[in-house]
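What follows draws every value from the coordinates through simple rules; no lab data is involved. As the structure is a prediction and not an experimental result, all values here were calculated from the model. Cβ atoms are built from the backbone, for glycine too; each structure is taken alone.
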Structure P
Amino acid sequence: MLTAIIVAGGSSQRMGFDKLFALLDGRPVVAHSIAAFEQTESVTDIILVGRAESLPDLEAMVRTEGFRKVSAVIAGGARRQDSVRHGLERVGGSAEFVAVHDAARPLVRPDLIERVFQSARTNGGAVCAASVIDTIKRADAALVVTGGVERENLFAVQTPQIFRRDLLVKAYDAVFAAAVEVTDEISAVERVEGKVVLVTNENPNFKITYPADLPLAEVILRQPPR
């Protein structure tokens, strides 16, 4: 019913090393992301998309961790949207919905995945997001403040992002036909005027980006789920 595409193709330029294989509580970052979908009842299979040179390491990790729902480990493309499209091409015919998740978000929980999925089943598309709580300012090229942005009704979008399979395929077909770049599935679905509902998430679900994110994520992972 629900196939998960986990995108593990980032370059980790800001980390200086491959963040997806950095250890968190004794397991690679990517293993935590896969485990959340492995433990989610509604997820029937997982497609792991990575850089071509990292596929042997990803396949070895899947075997070591004993993940049973990972049905394919495939090479992605130069851009995130290329990797997602490669994943979509491998989705089985029986899948009605597709979840896309960034492998660098290891704090995702099965209950959050289920909540987003249930909203997607009702609305056709749903993503998790957190309310923006910081003050937001605009600045010019010299970083001089030029104005502010009202944060009411502003949300920081996260993953997973879950959509009806036919809607997501249509959206990505439109993106590639127009030769445009998108940063996530919402941006693709908006191009075909698809409906997307936000599912608010108050728990940490940040993307590992800088070295300091690793010890913070490890502290959070060791806490019992709320």
Structure Q
Amino acid sequence: MRVLAICHQSDAGPGVFAEEIRARGHQLEEWMLPDGAAPAAEPASYDAVMTFGGAMHADQEDRHPWLREEKALLAELLERQVPLLGVCLGSQLLAEAAGAAAERSPAPEIGWLEVELSAEGAADPLLAPLAPAFTALQWHSYRSPLPPGAVALASSPIALQAYRVGDHAWGIQFHAEVSEHDAIDWTEHYSEDPDAVAIGLDPISLGAEIHDRIEAWNQLGRDLCGRFLELAATGR
């Protein structure tokens, strides 16, 4: 399979998902959309498309005009039933493409936080192995309402954490893809995120927790990515 990864900044790419894609013998092509260059091929021609996170917010089209372009692209891919997986910002953009505008959360979710699956999530082929609940690495200040007609799969007290649109598209708010290198980089540069500063994030404590948890978390991410690739290959 040929997989397209839509990236928004260098330290928020496909991470361990890239490892799993290549380990399974698939071809991964990364597209840094904000740079303005065209992707290697027409996005709809890929067997699956993933879109990842970034420090920007889904409603900042005035600062980042390419956000409008990506939302339109994701809407087109939804219409064409191209298998899609959105992560964090990517999940919010996918939700907007499906008709639900992202919004600022009542509070940021940064660090290791509990996620609970719904009954639908426990039966979902992508998320079922995570039922009934799991601890996820998160870093976001926005959230997505459930798009019209979509199925809520997981949540935290603050935000929708996973949903499915139709049979080919999933959004996850948590960072299942993040490598240890990138997670530590975010933590070391937390002062660049006003919301992380506002909540009094302790980078030493979070860094230590990342070190302790990341191996198991990365395996969860690889497994989740593998299930998505299998679903994309079979068309569910």
Structure R
Amino acid sequence: MNSIKKTARIAGFLYFAYIIASIIADRFGHFVFADTSATVNHIMAHESLFRIGFVISLFSYVLFLLAAWALYVLLKPVSKNIALLFLLLNLGGFAILVFSHLNLFSSLLLLSGADYLKVFQPDQLQAQAMLFINLYHNGSTIAQIPYGVWLFPLGYLVIKSGFLPKTLGILLIVDCFGLLIYVVQRFLLPGYEVIAYPCLVVSFVAEFSLSLWLLIKGVKDQKPTLADGQK
């Protein structure tokens, strides 16, 4: 039980650190919640801050992957196969996001003022930078498919675990569907952002609550309920 509590707190710390690092990254880089033109202007005016935000963002997703690994260790006694499923889904989202960051960095290169770019007009470079930033945003949205789906098996195992509150598991499952709605809205109804606002609120509440619970409360002192007939 002491080992389980330690693993829970490690998972909570990593998850919480990921959330905080993501917020800090956007504060420095202005590329997550800012529109494309605002990001271009920020790169041109504050390149050093953008670079810092970019690096923090990359490492934040490493923290998220490590948090998923810790959750896998915590919940695999409930069902190893289902725990492996959510770990692989998280890894898929991680791969898409890291690749999408290449587009984001490409926009920085286009606006760097390097000599070999002087064959292009400034407005052409800015237009190309905006294209790469939009590709980054679309890639980040696509990453929400595995990042959304991973919440369903995670929530299921939280409910079945017996050592974590079932409410957290229910919130995570709701978050799963919320993120999928967000993806559909971004690609099919891009002019109706209001549809996604409740989904994003639920997402923050669910994942922030899970990280804080694991970090502060840990787990209850009881054995997990096995979900797949393990002994």
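Here distance in nm of label points 7 Å out along Cα→Cβ at positions 26 and 42 was calculated and came to 0.9; which of the structures P, Q, R was it taken from?
R
Given a value of 1.07 for Cα Rg over 2.2 N^0.38 Å, for residues 106-185 alone, point me to the structure among P, Q, R it was derived from.
Of the structures listed, the value fits Q.
With mean count of other Cβ atoms within 10 Å over residues 50-57 computed per structure, which member of P, Q, R shows the largest figure?
When mean count of other Cβ atoms within 10 Å over residues 50-57 is calculated for P, Q, R, structure Q comes out on top.
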